[in-house]
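Listed after this line are the structures, all set down as structure tokens.
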Structure P
Amino acid sequence: MLLMAPKREPEKKGSAVAIVLSVVIAAIFGLTYTTRKSALIDGIGPMTFLWVSSLTGSALLALSGLLRSSFRGQRLDRYSLGVSVATGLTNQVIGGVLYLVALTLEKASTLSVVTSAVIPFGFLLAIPLLRERPTRKAAIGLIIIFIGVIMATL
């Protein structure tokens, strides 16, 4: 997604550091599947795992937001709060439980490919929920990602 984002100054080249960091983040994201599977194999229950990961993630998000002053200038209204709460509950409670149950039944390598479809679905849901306007470049990127997920699944 970083590579599809419009440049602020079109005459300048993209940042090499940003590309390297996005590859590192993708590798770390891939490691989460292995970590989750090993935690479940070692006997951690799915609900316990969800609570620990949710509390840890929330604390790290709040800490990084405070350290970088990311919350300054943000508006907190009912719609924004509702979307945030609905997204968190849907993702962690419903999606998290279903994913961890699936992870106990199937190999992590199989599920990691299928869960990569979160990018296209996130793009599609951002249009009606967040009122984002899709660009042609983003739509082409979406199609390429979805085709890649389908090819990797086959």
Structure Q
Amino acid sequence: MKCPSCGDLENKVVDSRLSKEGDMIRRRRECLGCTNRFTTYERIEEIMPMVIKKDGRREPFDRQKIFLGIQKACEKRPISIERQEELVDRVVKTAQDGGEKEISSVIIGEKVMKELQGLDEVAYVRFASVYRSFKDINEFMSELKDMLRDKKG
């Protein structure tokens, strides 16, 4: 592991802890070159399906891309990083549980929207506005009206 301060490859593990969920190990490390301490995380790399984009292209499933989209939607909202990561975990689990070699980006996007709708309506609207790429204000307003109607019902 390369030290983020000096770039030295020699370091020692000072402390290791299993995450609450048991799916990740947090390691506290100390660089033997500059004595800087830094944290790393280890997670089992699972084989994920390829993502079929709306235009038919295929690309590898990217957990970080989903997290960044959720993070952007939740910007300046009272939603902790931990809750955002839990949301990403549920989206990833959905992709894994299908057992398919490929998954549509539409399925992923709809799962993210459903999760965000239950978490924070502003974050949901932000994500939906980018994901659904509304052509005009009328489409956007129609989505808001649907959301408000579903909330009342």
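Each reported figure results from applying straightforward, stated rules to the coordinates on display, with no laboratory input. As the structure is a computational prediction, the values presented were derived from the model and not from experiment. Cβ atoms are built from the backbone, for glycine too; each structure is taken alone.
When Rg/Rh (Cα atoms, Kirkwood Rh) is compared over structures P, Q, which one is greatest?
Q
For relative contact order in percent (Cα under 8 Å, 6 or more apart), the calculated result is 30, so let me know which of P, Q that is. Can you show the working numbers first?
Values: P: 30; Q: 15.
That value comes from structure P.
Looking at structures P, Q, which one was distance in nm of label points 7 Å out along Cα→Cβ at positions 26 and 42 calculated from, given that it came out as 2.9? Could the numbers behind the result be given before it?
Working: P: 2.9; Q: 1.6.
The read-out comes from structure P.
Can you spot which of P, Q the value 2.4 was calculated from, given it is distance in nm of label points 7 Å out along Cα→Cβ at positions 98 and 138?
It traces back to P.
A value of -15000 was derived for helix-only ellipticity at 222 nm (-39500 (n - 2.57) for each DSSP H run of 4 or more, over all residues; to 500); which structure in P, Q was it taken from? Can you show the working numbers first?
On the way: P: -23500; Q: -15000.
It traces back to Q.
Which of P, Q yields 2.7 for distance in nm of label points 7 Å out along Cα→Cβ at positions 50 and 66, as computed? Walk me through the intermediate numbers first.
Details: P: 2.7; Q: 1.9.
Going through each structure in turn, the value belongs to P.
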